[in-house]
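Novice: Some structures are shown below for you to check.
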Structure 1
Amino acid sequence: MSKRTIVTMPGDGIGKTVLAEALKVLDAVGFDAEYVHADIGWEFWKKEGNPLPERTLDILEKHKIALFGAITSKPKSEAAKEIDPKLKDKGFVYYSPIVGLRQHFKLDICQRPCKTFKGNPLNFIRHGKGGTIEEPEVDVVVFRQNTEGLYGGVEWTDPPEHIYEALMTHPKFEKNFGWAPKDEVAVSTRIFTKKYSERIVRAAFEYAQKFGYKRVTLCEKPNVIRETSGMLLAICREMEKEYDGIRFDYTNIDAQMMWLTKNPEDYGIIIAGNMFGDIVSDGFAGLVGGLGFACSANIGEEVAIFEPTHGSAPKYEEYEPSIVNPIAMILSSCMMLDHIGEIEKAEKIRKAIAKVLAEGKVRAYDMLKLKGSPEVLKQGAASTKQMTEAIIASL
């Protein structure tokens, strides 16, 4: 097999730190690749007025597979204050680069695995019968529609006249909002299409079949958001007929957030639109250790980008040595290995992580439930480097 070329986009803050650690683990497991750096993030917004430069899009277009660290993202009013003075008042508007990547390359399928590791002190526990303490085994993969819905970016404050007039043709808009002056109205749309709804549902059922999951659940709100949630539900109902042995059901997002702490072990694959998928995946991530363990994939028809779901946490970048937990980034690199067919190497890394966590000798500060500060190293927490070294030794 020829050497792979992987695009690396460290981004901002701790993204730079954890991506470097993940590459050490990939090297240790014997993954032979050439890594090509690509610029992304806050520094490029400030210097160039674009956090996602065209040259980065060109690199991704060529090489298709990328590992991404994290980015700092701020509201557009705050972003405008930090741009280079030479670029002010020249029409530059900040837009999230990861959302931009998803839209540009149509990375419509987001996978977010949420799986417990035995021995992780951050695992969810609950009271059982007779006052016992139970630690349910959670093994959920959230399939979140990535490019449509509320994050599609089709929105206005003080909408253009023709948009406002079109909205006024809907009787409920006229009745419930027609009283408000146009310049006091903000509109965000939730648009689903059949093509990309079918793609995410198909991907979820195929994944369930391939990896032996027996339950697929749609987590939406079809009783209220009847058209968009209703479209997803109708597609799921039709597609479930093709997959014998897989149970399909649906839940409402609000009820699901209650049930995920009552019986999280009962769920397998969850499908959701963009916003609800974001919510429910963070909820399940909290049951398996939080953002230090939350990995994800953004997959399109040609390009795929793998990233932890935590933010850039810029204050931690300044700590020397670093204290952040690199496991989410390392697990994201395992998802990349799965995607390109290096499943054996991915499983070796996951087993190494599981062994370190089960032994309990090396734990990041979040696993010790300490408040993040340089002092945690004196309190028994492992540094970022030590955690990586323990995983590599376990390999």
Structure 2
Amino acid sequence: MTPNQKKNISILSISLGSGGAEKVISLLLKALVKDYNVTLVLFYKVLHFPVPKDVNIVVLSDNGPDRPTLLKFMDFFKFIFKYHKFIKKNNIDISVSFLAFPNLINGIVATFNKKVKTIISERGFPSDNVTSRLSLYISKIFYPVFYNKCDKLFSNSVYINNDLKANFGVKIPMEVIYNPIELPAKIIDSQTLNKPTSTLKVITAGTLNKRKNQIMIVRAVAASPLKFDVSILGGGELQEYLTDEIKKVNLDQQINLKGKVKNVNDYLLNNQCFVLSSFTEGFPNALIEAMAIGLPCISTNCLSGPLELLNENEPISISDGEVFIGKYGLLVNNDDHAALSKALDYYHNNPSEREKFSRLSLERANAYKLDTIYYKFNKFITT
């Protein structure tokens, strides 16, 4: 297909910062440039992830994202006008947006421009993504109005779609398209995990905030009689709090806050178990990336993603303090540090189980390869 036969597609996002949605965009761009004339449209010029050279980048604001709330609110109206003008001027055939504010703008564009196909993507559990009662009230009003103006919606979890239907009045066609991953060049040799160890090397990755709930891991390690070497990757508002709590339970020799790192895979390769401790997720990139490396995993059974990844979304019931051994990993209830402690001990004491779940992790990760997910995505936006 020659360039002038390709359709024009735009991808609208707040930025290409270090979040999960932004990483998905970066990966999809690699595939999209083969089939489309692609423009990445950003509210603010933040480029944490790579962008293919054939992608045109348009930035709607000369300012950075760290602006007072009132100014951001005013920016939103400017972005509506600028993006609508951009769509018309550049004869965009398909407009795909990620996250709430870009989705609302896409809905407004769809109201006034019937020629462009508008596709929106919700990336987090909506009822949990609002930051206040006012935010929830605004979402309840504007989601059903402007989301329903668009042609289609895709998310990365069946629970997100169900929440949009039940609680936000969204009625347009919806589909689940999971986050893509690029399989790493290096993976763990599963057989190396099948050896007794005096200290189990455990890793987690994510922003240090209440939602990610890393304090659960600290409490789980404190409750175990066994020894661990825990690496917590990521920075955030709770770094000082976690540092203090680790010292209080005398675990500063076992638990290390590594801060923000770019070479996450290098750290994953040097560990024996991955833990996701979140209260809630949209789709946990960190978990699937750890599985792609070959790490045996433990996760809270939070909405959404872990049950889909670790037990093919088959319903389960977990008693407090207990561990569920899923098809591809271990699951515990939210904020149940006693159960997490048992799960860590299980992997610590059973090297053969570490090897088994390492192999299962690699098997499961294959279903999320970029080319597989892109095929589903491209079919969705074109039909």
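Novice: Computing P(r) over Cα pairs in 10 Å bins from 0, in percent, for residues 30-261 alone gives 6, 23, 28, 23, 14, 6, 0 for which of 1, 2? Present the calculation step by step, with values, prior to reporting the outcome.
Specialist: Numbers: 1: 6, 20, 26, 27, 16, 4, 0; 2: 6, 23, 28, 23, 14, 6, 0.
Structure of origin is 2.
Novice: When FRET efficiency 1/(1 + (r/R0)^6) of positions 126 and 166 (r between Cβ atoms, R0 = 41 Å, to 0.05) is computed for each of 1, 2, which one produces 0.25? Intermediate results must be reported in sequence, preceding the final value.
Specialist: On the way: 1: 0.25; 2: 1.00.
Checking each candidate, the match is 1.
Novice: Of structures 1, 2, which gives 10.4 when mean count of other Cβ atoms within 10 Å over residues 62-69 is computed from the coordinates?
Specialist: Values: 1: 20.2; 2: 10.4.
It must be structure 2, since only it matches.
Novice: Right, next: Out of 1, 2, which one gives 2.5 for distance in nm of label points 7 Å out along Cα→Cβ at positions 182 and 214 as computed from the coordinates? The partial results should precede the final answer.
Specialist: Values: 1: 5.8; 2: 2.5.
Checking each candidate, the match is 2.
Novice: If you don't mind, another one. Kindly point out which one of 1, 2 the value 14 was derived from, the read-out being relative contact order in percent (Cα under 8 Å, 6 or more apart). The partial results should precede the final answer.
Specialist: On the way: 1: 22; 2: 14.
That value comes from structure 2.
Novice: Say we calculate distance in nm of label points 7 Å out along Cα→Cβ at positions 38 and 374 for every structure; which of 1, 2 gives the highest result? Mind dumping the intermediate values first?
Specialist: On the way: 1: 3.6; 2: 0.7.
Largest calculated value belongs to 1.
Novice: When volume of the Cα convex hull per residue in Å³ is computed for each of 1, 2, which one produces 141? Each step should come with its number before you reach the end.
Specialist: Details: 1: 176; 2: 141.
Only one of 1, 2 returns 141 for volume of the Cα convex hull per residue in Å³, namely 2.
Each value in this text was obtained by applying a stated rule to the coordinates, not by laboratory testing. The structure presented is a predicted model; accordingly, all values stated were derived computationally and were not measured. Cβ atoms are built from the backbone, for glycine too; each structure is taken alone.
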